[in-house]
Structure I
Amino acid sequence: MTSGSAYTPSDVVAANLRQQLGTGPLLLLTDYDGTLSELSPTPDQAVLATDVRQEMERVAALPGVTFGVVSGRRLSDVTERVGAAAGFCAGLHGLEIAGPGCAFHHQSLETVHAVIASLGASAAREMTRFPGVYIENKVYALTCHVRLVPNELASLALETFATLAEPYLESLILKSLIGTKALELLPNVDWHKGRAVSWIRARVEERINGPVPVVYLGDDRTDEDGFSALTDGDVAIGVGERPHTALIDWRLAGPSSVGRLFRHLTRLRAASPVQAR
């Protein structure tokens, strides 16, 4: 296993997962942007490659596997992009979750609705001086993307965006999350992707009446929260150059490697019957 920057071939990771976890019940959770899909200049352009989608659908359909996506996107957005393959989808870093016969909507979302609307209007006016800036209004969260902003202006654009939010950050109404060439504003509550992982695991374990190991894949700093919720017997897989954390067990090169991992997992698990607990 490795927590460094070296990439491991997807077939090697799959073989080790098969050896460590067998073919019993499995909760397979993944981020979306940068993990399932390539990072794109704007969020609207991030779509699943056909081969990754096909492999995702195959592994999600395996007996004993529960597949889910934990994303910073709105729940409705990520659900539409992933489709029926995901038994669970979590949006806004876990502040909203939907699964079979269950749902979660953090109470803080309604309290920041008006704040986000006001900030979104201010950002729409003030950030136009930065060519290429993209303001993503998620109703309960607001993100400033600078992937298309000239390099010499990108940092200043993020600083300007943070300044607009400063009163709400100082009063602890909102908190900020730093992403890949992005800054996001969210309700300032102790809830994140790690909490979402634990919430989903609890529902799966209740349904199967027993413990379930988690394999979590992510590419960004926010996914470190997801990794932090894992325990002995779980597996953390970093995707791409980030995140830099000792919590990672393996590292894949990118979404294409994630698709190949799903293919190898499908082959290995299909070759053996699902283990009884």
Structure II
Amino acid sequence: MPSELKQIYLKGPDITQEPAVLIEKRVSPTSMLYWWPKVADLSGIRKPKTVFIPTDTLKCLEFLDGKGWPLDIEELEAACSEIGYPVFMRTDHFSGKHSWGKTCFVQNREHLLPNLSRLLDESAMNDLPVNAMVIREYIPMFTLFYAFHGRMPVNPEIRFFARDGKIECWHWYWIPEAIKKSGVPVLDKDGLAIGEERWKFILEHNQESCGFGSNYSGTCHRNRELLFDMVWKVAPQFDGYWSIDFCLSASGEWVLIDMAEGEKSWHPECLVRR
């Protein structure tokens, strides 16, 4: 991590246009350090508060080899205190969300460093670069049930695909196959195991009620229209092919949670993709 960029990363939403150009030359577009500055100040879109703490891939690999912390721990702890526990922690490329409580979801300070270690380990196993750790506001979502080995909350999520600022298609993110193949029992919001027929019904029902099911009639959910208004603000900020992810919060707001290069993003078969 070049030292001259340290303060740029730490500024988070206050990144100005000139340093953003420098960042674009040093990281891949999928890095949050690339795409976050382009959306951080967009009005009318709910986004988690976000703070960056610089590091680099080599330091993280050395840390996993037992050679000291890969970043300033005091800065990391200060960022968590600034945002307020619980926090959502990720690298600029990866969140390890399926491991949830042992990686990205940090309940309190006691869990911060163990989760950091696990998150960096999983990132390395996926052969992903690390340019920064990212501490984000944890926004409670409209959780449907819990799945995967980390007891991850499954929420209504919509993924859009945009090319050169134009929306091409959109998809309900959580398909049954992704949940079923994990082989882990699905739990309801009370922590009790539920059968496949039940959780599939919950997925389908909420997909319809959000206005993204096969029976959408145009009168289902006003949030659908609000969501399209938001994504049309995001897409024009980017050239090339992108995925844009929104999640429904417990308060009923759609939240912009992630972006990535379209070619690197999961995309179900659809008329556009074919």
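Just so you know, all these numbers are worked out from the coordinates, no wet-lab data involved. Just so we're clear, the structure is a prediction, and the values are computed from it rather than from any experiment. Cβ atoms are built from the backbone, for glycine too; each structure is taken alone.
Given -12500 as the derived value for helix-only ellipticity at 222 nm (-39500 (n - 2.57) for each DSSP H run of 4 or more, over all residues; to 500), which of the supplied structures I, II does it correspond to? It must be structure I, since only it matches. Upon calculation of log10 I(q)/I(0) by the Debye sum over Cα atoms at q = 0.10, 0.13, 0.16, 0.17 Å⁻¹ from the atomic coordinates, which of the structures I, II produces -0.51, -0.84, -1.22, -1.35? Checking each candidate, the match is I. When relative contact order in percent (Cα under 8 Å, 6 or more apart) is computed across structures I, II, the figure 29 traces back to I. Taking distance in nm of label points 7 Å out along Cα→Cβ at positions 109 and 261 as the measure, the highest value among I, II is held by II.
Out of I, II, which one gives 15.0 for mean count of other Cβ atoms within 10 Å over residues 45-52 as computed from the coordinates? The value was obtained from structure I. Given 26, 19, 14 as the derived value for semi-axes √(5λ) of the Cα gyration tensor in Å, for residues 101-180 alone, which of the supplied structures I, II does it correspond to? Comparing all candidates, it corresponds to II.
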